[in-house]
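S.K.: Below, each structure is written out as structure tokens.
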Structure I
Amino acid sequence: MNSLRGTAEMTASMVLSGTIGWFVVESGQPIRDVVFWRCLFGALTLLAICGALGMLRQLTWRTLGLAALGGVAIVMNWLLLFAAYPRASISIATAVYNTQPFMLVALGALLFSERITLTKLAWLLIAFAGVLMIVQAKPDHGHGATDYLGGIALALGAAFFYAVAAIITKRLSGVPPHLIALIQACVGMAMLAPFANLSDLAAYDGSWPMLVTIGVVHTGLVYILLYGAIQKLSTAMTAALSFIYPVVAIVVDMVAFGLRLDWAQWAGAAAILIAAAGMTLGWRLPFARRPSAAATRS
């Protein structure tokens, strides 16, 4: 039951995350400002929830220190990923960003001695092949792709910082995800306040709906779901379900900005979905079948 709940939480967080690129681009604001307001509105949302549920009493110095360290990593993740959108497009930046599950699995094996079976590795390799097929061609639409290689480099950097933040979150097992996300949002506010445009709030007049949504939904709600799922699932399962994110981002890019996919990108999206389903449902590949009883006795 705990695993099923974690799967549902992870799926919901990835679907919502796949829509964030549209809100970032449509806000029309500098990336540092978008991330600052994301942290502020997210912190206000999470503070209300944590206060109402009595979670603030669970705060300890260890929790504060680890969550703050993860906060630095997650804010760097946001800055780099959002900066990648206008350079390589939302879909391509998100697809490259989703190389992070492989970094996450490697760190999980290294730090937590989590076992990577041949079947799990095969599903991850299939998903990775799907990501490569998506990345291989620039999107053919009018938005983005102004610095393709730079965008890919930024997305890879964002993937690394996400993996670091996720590993730190694993060390906070038992801590309410609401509290972790609150601390991280507060860290982001402190990091970016000196650089955000706070002297001319009129500059945000047309952007407030997007900024509030990014803070309340994509930060408050998404990170409660995401961190709750990370604490319930194995690193490999978390990695597999993360591949839902780029598929949703591609759909959003296609609907909102006229993205046109070629056959390889469609095949890549299908590979990602199949791999995520295979990992989630425990499908066994032909070469990874259990040995027969006769073979075991011989």
Structure II
Amino acid sequence: MLDDISLFVHIVRSGGLAAAAVELGLPAATVTRRLQKLEHVLGCRLIHRSARKFSLTSEGEAYFEAYAELVQQFDATTRAMSAELHQISGKLTVLAPTNVSVGILQPMWSAFVRRHPQIRLDLRLGNKLQDIYDGQVDLALRIGPQQDSQLFQRRLGVVSTIVVASREYLAEHGTPDRLSDLSAHRIIAVNGLPRWSMRNKRDGSTEAMRLEATTQVDDIGLARQLARDGLGIALLPASEMVDDLESGRLCRVLTDWQGPDREAFAIWPTGRLLSARAKCLRDFMQAHIGRMPVLQGQVPVCGEPRS
């Protein structure tokens, strides 16, 4: 009914059914049929129609005065929202994890800003889960399982988690040969990974371990630094340690075993239209992350220590 009321207002403003049909790109018969339908629902005639004369009935004048301004506001809002959704310019508010954003994905953000200077990127970083519904957020990059059914998501990649330690630590404390050997070692634990759910990549067997941590932190970057300083063994995402592994500052332990995969997603709320700006970034992230082996599940090869 609202569409038919809007059509009625357009008929009056156009000065006739034929003119409204041309303006709206509708067949004249469709305009006539929908006007008749509206009059039937309202129970009154709105327009005097003849070959030579077009005029409103008293009821038509009353309905036009009641709805004309509302229809005008609706049309203006619709045009503005359509322009907003289709323009690759303006403000884009994005949530992302701190560690990966200032680390391995920092070049991605620089490349996006360089390629799209007309987009004003408002990038909000945090290692704790942030509310995507708060602050009119357009898009978020998240790593790990996404349980919220009220969010759309697109999978971008996956990161392997592996057990690592420094050569200095292993030289002093020995290298574990089996998972059970870990109980005799100093363990650096990250709050986000309280249980080490391990999977053997050779035979597919799994084992869940609850190790007593000698050091526990809530930041992956700090856990990596502690491991690099020779203070224990840690289970960490490979994406956080590319340089350390390739340079030999950290080396992999128990190479047949891996921890849980951490999937990366672009997410946005259901019920909210994704703007052209957000689609642009979503597709840019997918292409960039898709070209990075470590963000597609591969583990960097450990190198020799650099002098």
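Here, each number is a calculation from the coordinates, and none is a lab measurement. For clarity, every value in this text was computed on a predicted model and none was experimentally measured. Cβ atoms are built from the backbone, for glycine too; each structure is taken alone.
S.K.: From which structure (I, II) was helix-only ellipticity at 222 nm (-39500 (n - 2.57) for each DSSP H run of 4 or more, over all residues; to 500) calculated, if the value obtained is -11500?
M.R.: On the way: I: -23500; II: -11500.
Going label by label, the one that fits is II.
S.K.: Mean count of other Cβ atoms within 10 Å over residues 27-34 computed as 19.0: which structure among I, II?
M.R.: Working: I: 19.0; II: 14.1.
Here the read-out was taken from I.
S.K.: Match the computed value 187 of volume of the Cα convex hull per residue in Å³ to one of the structures I, II, and report its label.
M.R.: Working: I: 140; II: 187.
Structure of origin is II.
S.K.: Thinking only about mean count of other Cβ atoms within 10 Å over residues 67-74, which of I, II has the largest value?
M.R.: Numbers: I: 21.8; II: 13.9.
Comparing I, II by mean count of other Cβ atoms within 10 Å over residues 67-74, the maximum is at I.
S.K.: On relative contact order in percent (Cα under 8 Å, 6 or more apart), which of the structures labelled I, II is highest?
M.R.: Comparing I, II by relative contact order in percent (Cα under 8 Å, 6 or more apart), the maximum is at I.
S.K.: Work out the source of 0.9 here, i.e. which of I, II gives that when distance in nm of label points 7 Å out along Cα→Cβ at positions 163 and 179 is computed.
M.R.: On the way: I: 2.9; II: 0.9.
Here the read-out was taken from II.
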